[in-house]
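Readers should treat all values here as calculations from the given coordinates under stated rules, not as data from a laboratory. Since the structure is predicted, the reported quantities are computational estimates derived from the model, not experimental observations.
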Structure 1
């Protein structure tokens, strides 16, 4: 997980990018966004955990990106969600469908 934190959160300066020019539908402190991210990721991994099956790195990365997009950009206006996709996810070469 630390490699994905480095790639998608630290290298992209995510916290700074989120504070610049994105319009939230309602304010939410960073601690709430991080908590949402971890809750979503836990929920995505739960079926694998219950079955006792490992999650490969590619699958985990897809879960990570999905949860990151919803936790950090879910409260954006529609135009800003699209811009988040372009500016953060595409620049970091996220494996998006």
Structure 2
């Protein structure tokens, strides 16, 4: 028999994974825009660095709490953020 707590935990875990997916997906449009336009004039490096710092701290927190949702979300989003920072700096240097 499944208890109410088990089904509630399952729903909360699903919500966590969906939220994490949206965090990761939210970075993709910016990445595509930079690559398509080959320009990063409108991109704030400071904002990207702050976001990356938050993702690193959330990852550390996730490891400390042994929370796979937090770890996967923030490590994946952090990798995308690093790539966005890299191509932003590349295009700023080229232009």
Report summary line: Highest-scoring structure on relative contact order in percent (Cα under 8 Å, 6 or more apart) (candidates 1, 2) is 1
Report task. Could you tell me which structure in 1, 2 was used to calculate Rg and Dmax of the Cα atoms in Å as 13.6, 43? Result -> 1
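Consider the structures 1, 2: one of them gives -17000 for helix-only ellipticity at 222 nm (-39500 (n - 2.57) for each DSSP H run of 4 or more, over all residues; to 500) as calculated from the coordinates. Say which. Write out the running numbers ahead of the final one.
Details: 1: -17000; 2: -31000.
The value was obtained from structure 1.
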